[in-house]
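Okay, got some structures for you below.
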Structure P
Amino acid sequence: MTIWDLHCHLSGIAGATPEARLGNLLAIADRMGIERLCVYMGMTWAHDPSPEKMRQENDDVLRAIAKFPDRAFGFVYLNPKHTAASLAELERCVAQGPMVGVKLWVAQRCSAAELDPIIRRAAELKAVIFQHTFYKLTGNLPGESTPEDFVALASRHPTVPLICGHTGADWERGIQAIRHVGTAHADLAGCDPVAGYAEMAVRELGAGRVIFGSDAPGRSFSSQLAKVHGAAIPDSAKRLILSENLKRLLLPILTAKGIRV
């Protein structure tokens, strides 16, 4: 089956440059039969990046994907606390650049109104929008979103497809939180490869709203693929999860940019 990975990073793998790191990551992906990677955030991360740090992290990704344009897509990393700077980065990297999506992490909870101008402009550009969510037993970071925050954001933008990163990590709770939001998609990345994750997501959301991601190199491709390959779901659902759903979300912006896949 064709595999596209929604959720990859440049941090945590060997390499002195962004190009070298993505090359090393792709070498491992090749062994697992993964055709395309979506990459976001730079070689070193900041939880609450300044405009300067945000730009530097995006520059890392721009360098990496320029080296491997047929294998990797870039998502622009934004910090909603710096709305003007985030909108400027969205223009630089997506409207005027090669990136095709938006990555929002833990600087600002996504239920906050500061995200709204970013979501509106990203939707105009047809960019895929990925929002990290988590339930931490030890307590979330101050700006870290839960799936409930994600639902609040989705309710303000009811026509915009959004991806719930990690599906909260406590995936049973996360799936239940987002299941009534028809534009919400579940990201399978991260978490241990326990049985039942993909099965519950397909049962509660439908196979068309579930997307494979690994969170590599923080997690291995193999352990995350096992959630799908080992799931008791039809092959037709596996095909949707492993590539077809992500292709569908990306198709409008790829078409607009003249990128053929």
Structure Q
Amino acid sequence: MDLSRWKGRNALVTGASSGIGLATARALAAAGMRVALAARRVERLQALAGELRAGGAEVLALSADMRDEGQIMAMFRAVRETWGGVDALVTCAGLSWYSPIADAETRNWQDMLDVNVLGTAICLREGVREMAGRDPAQIVAISSLAAYRVPVGLDTVFYSATKHALRALVEGLRSELVAQGSRMKLGMVSPGQVRTEFQSRGRGLDQRGEQYDYKIRVLDPEDVADAVCFLLSTPPQVQVQDIQMRSIQQLN
């Protein structure tokens, strides 16, 4: 993949403290980009920032909770004031609380809506405003195969609803950008199961020191980061709307 046109450009990665966000930050830094890391867990961000700086990357670590619009706005402002703005935005922050609809708690639904839908929508809005007139300029939203189906028996109905909403937001925004004649590119990566903390945290297993047993070979975070890099490597006239990907062993 040729990412040479992004060398020295500014990337902002949300959810960068673990999983897909962390792997994406590493990949973009390796490609020669300046990388702004955003997440709630500051100690993890600082550790990653130290690792990337040791490898020669220019890094900015930003504490940002996607449930707080003020913190999201401050995140974009910090990148603008430090490096002059954002050229590539990758929204990786997301969460799920696993429960059947009949047994779910409203506060968990609110949490998913705030992060997966509203927080990401604010990031998309601010990214479009921030990158207007920049070239190259690209937004990649990390979504899920749940945006295309509602898995039965996995207690993820409401999570799927949030990812269906994200898919609608991204597609609608893409149409708006086309109508405006914008050269900004916008796409998604929608993975199936990925070996991260996501499942353990969503099921409360991490609080008991347990890890979720996938039972099959699932994707690694680096596999998804490779898909992000592929989107960034496509020619200026090529718009890839979504990359749907799953492990070769994942049935649904």
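A compact table of results
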quantity: Structure (P, Q) behind the derived value 1.6 of distance in nm of label points 7 Å out along Cα→Cβ at positions 165 and 197; calculated: P
quantity: Answer label among P, Q for the case where mean projected area of the Cα convex hull in nm², calculated from the coordinates, equals 12.1; calculated: P
quantity: Parent structure of the calculated result 14.5, given that mean count of other Cβ atoms within 10 Å over residues 77-84 is the read-out and P, Q the choices; calculated: Q
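FYI, it's all coordinate maths here, none of it is from the lab. The shown structure was predicted, so the numbers you read here are calculated from the model rather than taken from an experiment. Cβ atoms are built from the backbone, for glycine too; each structure is taken alone.
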